[in-house]
Structure formats: structure tokens, C-alpha cells
1. Using semi-axes √(5λ) of the Cα gyration tensor in Å as the calculated read-out, with 48, 4, 4 as its value, let me know the right label among P, Q.
2. Figure out for me which of the structures P, Q the number 2.0 belongs to, where distance in nm of label points 7 Å out along Cα→Cβ at positions 4 and 36 was derived from the coordinates.
3. Can you say which of P, Q returns -26500 when helix-only ellipticity at 222 nm (-39500 (n - 2.57) for each DSSP H run of 4 or more, over all residues; to 500) is computed?
Structure P
Amino acid sequence: QQIGMNLTQMSVTDLKIYTDNLNAEIKRVESEVKGKEASTAAADAFFK
């Protein structure tokens, strides 16, 4: 499944699964952002 795909042919069950998958991906990306922000903050503190 791709972001932006046509949703009209999907069943309610498939749409719910799709939203669950998207929410899981959002959490994964947010976790990655937090990790990178922490690394950046640590590097900034080290070089100040």
C-alpha cells in the first residue's frame, strides 16, 4: 500500500488496517526524529 492511493475500493476493514499501519509508521518516524534530535543535542553540547 502506498500513501495517496485510491481508497474508494478498500473495505472498512482494509481501511482500518491501513490506518493502523500508518499510525505505526508515524510512531516509528517520530522515534527516529527524537533519536536524531538527542544525538544533535549531545554533539552541540560537546562542541560548545
Structure Q
Amino acid sequence: MVLGVILALWVLMGVIGWIMSMVKLFFFVGLAAVVVYLVVTLVSKAAKSG
């Protein structure tokens, strides 16, 4: 009984950790995409005006 509760908590913590790492990964990928998009936009505007 106690072992089952401990196992369930351990699995739950593992799943939460995995989900958080996935969220962090997607956040950083999205952030990098936004930065690249902004840089490309600024460079293209600078090239057009220049």
C-alpha cells in the first residue's frame, strides 16, 4: 500500500518534470524564432532603406 503511494508520487513527479522540460524547450525554441524573425525583419528594412 505504502509502496504503491510512493511509486505513484514518484511517477507523478517524473511526469511533471518531463512536462516542465518540454514547456521550457518549446519556450526557448519560440523565443529563438521570435528573435530571428525580428533580426531578419530589421535587416531587410535596413537593406531597403539603404
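FYI, it's all coordinate maths here, none of it is from the lab. What you see is a predicted model, and the numbers here were worked out from it, not measured in a lab. Cβ atoms are built from the backbone, for glycine too; each structure is taken alone.
1. Details: P: 38, 9, 4; Q: 48, 4, 4.
Structure Q accounts for this read-out.
2. Only one of P, Q returns 2.0 for distance in nm of label points 7 Å out along Cα→Cβ at positions 4 and 36, namely P.
3. Working: P: -26500; Q: -36000.
Going label by label, the one that fits is P.
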